[in-house]
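Several structures are given next for inspection.
Please treat every number below as a calculation from the coordinates, not as lab data. Fair warning: this is a prediction, and the values are worked out from it, not measured in the lab. Cβ atoms are built from the backbone, for glycine too; each structure is taken alone.
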Structure 1
Amino acid sequence: MSNFVFKSALKKLGFSKGDIENGIRKPSCPVEYYMEDFIECFLNHLRIIGDSREQNDWIERACNYYGIAFEKAVKDKKAGTENLKEGDYTFEVQFGERVISYRGIVAYERKGSLSEIYNNLKSGDRDRIEREFERFTDKGYKKVVMVLEHGLNMSDLLYGKFEFIDHNGMNQDRNVSKLVYASLMSWKQPNAYGFEIYQNTDHLKTFWWIVTDMFYYFRNEIKNEIKRKEQENGKQD
């Protein structure tokens, strides 16, 4: 494959120069995340879609702060719209009138605390959560990420105590963290539900990790399409 240039690849695939380079919005981002392709060819065209049932709106507020488009997926029979069937967030990219949607393809499932997961595991919600992850698999999602707002890696789940709410009030129990650790370690394996886990307690870092993760997924999609076209042209020659 020839040297990959993101902007040139977009043009080769029929995206117009004007639509690529002349985004109406001018989003900002922290300097450490600045990349020319990311800013000029993606951020202007990104729309993050959040489910209307999501209880914490900090990702929506971050989008508003940085000037990144955000849309709530709302079920409305009259308008003919639907909420997200799976996951809390996904995204789409728009160049002019052309919209590339990753609904049903990429999903980010946010978990705000370990107590939330623990209560799910110890209640009747466990079956519901497992059925949701089964739907990701059954529907052929290409990428599913659990965004966990606790610690920085899986060992933080195993060795850290945390508070959870039970029928008797607040309590602390090391066995709780072992249960969560074992469940997530099992579920994320490719021979189970095969999702990724991203951990961080810093909302700023988490937000920009999600946005850049979306960028690299989209960039790879463009790169793979260029590769496919080059292979087809090689066969024709």
Structure 2
Amino acid sequence: MSDTAVIRTHALTKVYHMGSTEVRALRGIDLEVRRGEFVAVMGASGSGKSTLMNILGCLDVPTAGTYDLDGERVNGLDRNARAHIRNRKIGFVFQGFNLLGRTTAVENVELPLLYDRSGQKLHTRRLALEALERVGLSDRAHHQPSELSGGQQQRVAIARALVTRPALLLADEPTGNLDTRTSVEVMALFQDLNEQGITIVLVTHERDLARYTRRVVELRDGHIIRDTPVPERAVAAEDLRTIALDDEEAS
């Protein structure tokens, strides 16, 4: 893990105005995530975690405070500038996969590269195939989402998030539509990617998933109430072996 901060926020505040009502979603968030960390952001509904995720992902802007992403000051940028930095520096993984249905896996993964105007990523198909290989799906490159399992679709989505070689991978409830075994498979992939140096922030309400990360940041009422290392980190690959043995015994 590097000392370089990928995420650094100071006094981050977000206030929504709904008619005459003022809702303070974030109340002065100070957060630092260094390169190579694997952090779970947790909190009940209304805690502010979704608002924080949207700001970290450059999908929303804070009312006050500062946000630096990979050394660049983000707050104050206009919509186009935020979109540019988002495409360059952030890979998103969502609960719903968000794959194009009539498009092959490799074409789905290739899509973010087609929006790159820097000219630095010219070999888009090769980069997409390399990303699929990284998540263990090179043999499914020309399959459409309907021909893939839920876990395979999420792997395609993760490959799509990785293909631009972002500074940060943001995963928002990425196992919400998956069964227990497939969820652990996805967490094993995240652990493997993190071991390779990928910085990951995982938003989840499931403590079972947070056990696979290295650090837990918990929000309540717009405040960080806990920010601690995971004391006994679970290893997803080992849990998968246990699940497989249990399945064998049950059959």
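Could you tell me which structure in 1, 2 was used to calculate log10 I(q)/I(0) by the Debye sum over Cα atoms at q = 0.07, 0.14 Å⁻¹ as -0.28, -1.01? Answer by label: 1. Looking at mean count of other Cβ atoms within 10 Å over residues 143-150 over structures 1, 2, structure 1 comes out largest.
Given that helix-only ellipticity at 222 nm (-39500 (n - 2.57) for each DSSP H run of 4 or more, over all residues; to 500), derived from a single structure, equals -13500, which label among 1, 2 identifies that structure? It must be structure 1, since only it matches. With relative contact order in percent (Cα under 8 Å, 6 or more apart) derived from the coordinates and found to be 26, which of 1, 2 does the value describe? Source structure: 2.
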